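Computed from the coordinates by the stated procedures, all read-outs in this text should not be read as laboratory data. Given the structure is predicted, the values throughout are model-derived calculations rather than measurements. Cβ atoms are built from the backbone, for glycine too; each structure is taken alone.
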Structure I
């Protein structure tokens with residue numbers, strides 16, 4: 001049974017109402033101090049208590065010393081987007097102390113290291129509930145190893161906050177034990193540090209804030225996992241055997257996770273023969289070239305990068321588009337242009353990937369909205385690439401890729417791979433003739449052969465430059481036009497065969513919302529908020545490009561105003577939809593909400609923008 005929203009307090013000094021399992025935390029620390037490990041322990045403890053959580057790590061691109069923030073939302077209602085208002089601040093960084101205090105909401109709780117942070121700053125916020133804890137002194141008194149004190153100071157605040165909230169101590173100990181299971185000595189000292197924080201609170205502080213947590217049962221069967229790990233699992237299940245990559249934030253954890261899965265599942269146990277290839281290449285361009293080489297040879301091949309890497313790969317991607325080579329490109333988006341803010345999130349590569357390379361290109365892009373779809377679309381991407389013989393993009397972002405998400409256990413696939421139109425020796429014998437780029441079936445998709453096919457007709461020369469239907473070199477303009485038109489035809493034909501939009505309609509709604517990707521995390525809460533405001537909405541979530549046009553057109557016809565929610569400045573999806581639909585009567589209904597701070601979009605931001613525009 002879920003706990004009630006509020007409970008009457010029994011102590012006169014406590015608030016009149018207690019807020020249970022509905023609180024947003026922010027831990028303000030410095031990069032390189034070991035806070036990430038402590039914060040993950042805190043998040044996993046709440047998760048194991050059955051409380052839905054959403055964790056966001058905001059960190060600098062520099063290695064050490066600069067400010068970092070960890071935001072954690074515990075939501076009994078299961079909301080997984082970030083929240084703008086901070087209910088409980090943990091202050092550990094003098095450099096941001098004044099700013100952190102100024103930004104928390106009225107009535108928030110603040111626990112801080114009173115050895116390092118001035119209490120004078122708190123005088124400007126008499127509305128706050130404050131908990132001074134001498135964390136530096138505590139670690140000096142209780143942690144004998146000086147080198148460990150800076151890192152364990154973070155575990156002390158975890159213990160202190162856990163005591164104030166009423167977190168389950170046994171669950172916390174279990175999470176610490178699991179976190180350091182390869183280092184048994186570290187378990188004891190981390191448990192001790194957490195207990196130091198708890199004991200200080202017991203003996204010295206009186207709880208005055210309204211927040212507490214209680215065990216729920218909302219997470220049964222769920223995982224708390226990084227999105228990029230789900231993407232890697234999907235690639236593994238999709239039959240990927242070759243990986244070529246170059247490190248770049250925020251994508252590197254995907255190939256790292258995939259390599260770990262290769263080493264576990266792609267080694268023949270009978271002779272320890274490796275049945276995979278992973279190469280960290282010298283740069284992004286080399287990675288893209290190797291992916292296409294492996295794809296041409298018949299392997300299911302991929303690379304993982306971010307926007308700057310896609311820019312460098314664009315010539316090879318154009319080669320793959322025109323030579324029609326199956327390949328998968330993971331783009332974990334970050335803020336741009338140029339190198340931008342490498343450790344911030346955005347949805348700014350939609351146009352870049354959709355039209356990647358020079359000339360006339362239109363690429364297939366899959367847009368997972370959460371970790372489950374990250375897994376599923378990563379798996380499907382290899383089938384799509386083979387079926388349409390083209391580069392395929394899986395577009396996530398830093399928020400989805402590098403943060404921990406609650407999700408259902410991924411399902412083991414029950415269907416085999418779809419390799420598309422691959423001709424065997426027997427097929428060639430029956431066909432009597434073969435042209436690599438002939439449109440035999442009228443769908444724009446030619447037949448192909450793979451190396452190893454010994455039939456005399458099987459061989460052809462792959463070209464990214466001009467070629468005719470039989471792969472012979474040609475600079476004839478009409479031949480080039482026919483080829484490019486045929487490729488466009490097959491991409492157009494993919495619209496109804498990719499993951500289709502999901503419609504959540506409301507018959508009373510005059511307002512429609514369109515979103516895609518990780519923005520999905522905020523959208524259910526947005527709709528609940530707008531419904532409370534008297535603005536019922538319908539919601540259409542796009543999951544692939546090119547999109548099924550009739551679905552979007554019908555959605556526009558059924559609503560007076562439609563807001564496209566995007567995490568970029570220029571409305572890149574809106575640009576694509578306007579170009580696709582080309583019906584002024586329908587596209588005049590489009591409005592937009594554009595968020596491009598590098599922080600994941602929150603429901604309140606969307607709600608405020610929609611309400612403001614609805615007034616006008």
Structure II
């Protein structure tokens with residue numbers, strides 16, 4: 001019930017620590033009133049949320065995105081994701097849920113908390129709760145039983161608030177079920193054709209005057225990247241570590257002191273098929289996507305290749321890799337997904353799992369048991385780490401002395417004259433895409449280099465590899481190149497754009513012919529286009545659509561005999577599609593089985609409860625006193 005908000009109303013703080021609950025967001029450790037409003041990150045009706053709690057949530061969310069994108073997330077994507085706002089929204093909603101529970105008179109008694117903790121398998125031995133294991137696990141993770149149990153009570157209060165609010169939506173009528181059944185099972189027949197710009201490229205006349213005009217109108221798109229010419233000093237840790245010796249005892253000691261770093265928790269290798277849906281999706285979309293997921297799961301259970309099913313049906317970023325999520329440990333996925341994967345056996349296919357991303361079908365491929373990396377495997381890394389730590393003070397002293405020397409001399413040139421032994425490296429002009437070999441490649445070095453003005457000296461810059469001092473000798477501003485130097489690219493772009501325009505014109509001509517009464521097949525033949533027919537369900541996917549893109553399904557179901565044509569051709573990727581309504585078939589109510597009826601009842605009830613909770617949260621937020629620190 002209310003699965004979307006269950007994902008958000010529980011805590012990741014404790015679970016990330018003791019591997020109990022795996023969520024993206026946390027709502028614990030707030031409400032302590034230990035600081036003034038000016039020092040709090042967020043205040044919700046006098047309940048304070050600290051910067052520390054905010055940062056924990058932010059770091060966990062960022063970690064989850066990095067996991068999804070293979071270890072790194074482009075800066076532009078991070079900005080578009082709005083991480084800070086996501087974190088603030090989740091913390092505020094969690095606070096409102098707890099406050100709502102208190103206002104409703106809801107409580108989580110000590111006995112309830114105790115039973116919940118005793119039921120956690122992480123604190124059990126031989127299927128029984130073990131108090132010593134409980135205490136030692138918390139102690140190892142710097143938690144006290146009092147703190148853990150208080151936070152568990154917060155979590156349970158949020159859950160009770162969700163359940164209480166959802167309880168007001170408890171009735172689903174037979175009429176609602178029949179309407180949903182007919183929407184889900186109705187089919188529509190269409191005629192359609194695809195218009196590809198690539199088919200028109202040969203028809204584009206490439207004339208010099210037109211190329212010149214195109215380049216003149218679009219020359220900003222061909223502007224060169226900014227380039228910079230540097231002088232710089234580099235102080236690498238590696239240069240200081242060559243003559244350092246480290247004993248076996250030092251390495252062994254460092255290993256034992258940081259043994260927790262080498263604990264590799266149990267990991268699981270899974271694939272999944274995602275049918276997208278989120279909290280803003282309509283009831284119709286939720287129903288359609290769930291039905292798709294059930295059908296795909298049935299295919300997988302029947303023995304169809306899961307990897308190929310993922311490539312065909314998944315709507316997630318792992319579609320092209322057959323749904324492969326790689327290896328991940330407990331706590332790296334949202335709770336419903338995490339719970340499902342870590343309760344499965346190798347080779348097992350899950351039930352349909354609902355998360356805030358949509359509906360998932362999961363295949364657990366392999367279980368990798370928890371291990372500890374042996375010293376032999378990490379010895380070289382430890383050796384480098386120890387040497388770097390030993391070298392760091394000396395490297396900093398050299399770098400800082402050089403920087404102070406430059407400042408005292410008044411310029412890098414004067415410093416070089418006074419210190420003829422100083423190694424000052426020089427570059428030719430370079431761009432971000434072609435960095436000089438000896439320049440530190442760390443992002444802070446790159447970002448600083450391209451933020452300097454001509455003749456400007458940087459501060460003393462630290463990176464994981466050492467220190468650098470940069471001087472911008474000259475800057476080459478972006479320029480618009482001569483046409484001849486980019487003629488090939490310009491010509492290609494011109495042909496692509498003109499072909500697209502020709503395709504659009506063809507679509508308009510065809511649509512005008514259809515609206516004038518010409519049959520679809522005749523109009524298609526006249527314009528040299530292939531006419532196809534497809535019978536579509538709202539959840540149609542795969543070959544049965546005869547090549548009609550699923551992205552246009554909802555648009556086709558808005559057509560009718562009275563309005564059989566769209567207002568314009570629809571674009572999917574680079575192609576245009578034009579389609580015409582042919583007929584509609586509604587399902588026979590007598591074919592609605594008892595099992596289907598119960599499934600629809602559950603789905604409709606869940607949707608009602610989700611929408612009710614969303615409305616409640618929006619109302620609470622609108623009437624709440626919410627302070628957000630300007631530094632967030």
Q. When helix-only ellipticity at 222 nm (-39500 (n - 2.57) for each DSSP H run of 4 or more, over all residues; to 500) is calculated, the result is -12000; to which of the structures I, II does this value belong?
A. I
Q. For which of I, II does relative contact order in percent (Cα under 8 Å, 6 or more apart), calculated from the coordinates, equal 25?
A. II
Q | Identity of the structure behind 1.23 (criterion: Cα Rg over 2.2 N^0.38 Å, calculated), options I, II | A | II
Q. One of I, II was used to compute mean count of other Cβ atoms within 10 Å over residues 246-253, and the answer was 20.6. Which one was it?
A. I
Q) I, II: which one has distance in nm of label points 7 Å out along Cα→Cβ at positions 126 and 286, as calculated, at 6.5? A) I
Q: Identify the structure, out of I, II, from whose coordinates log10 I(q)/I(0) by the Debye sum over Cα atoms at q = 0.15, 0.18, 0.21 Å⁻¹, for residues 310-453 alone was calculated to give -0.86, -1.08, -1.29.
A: I
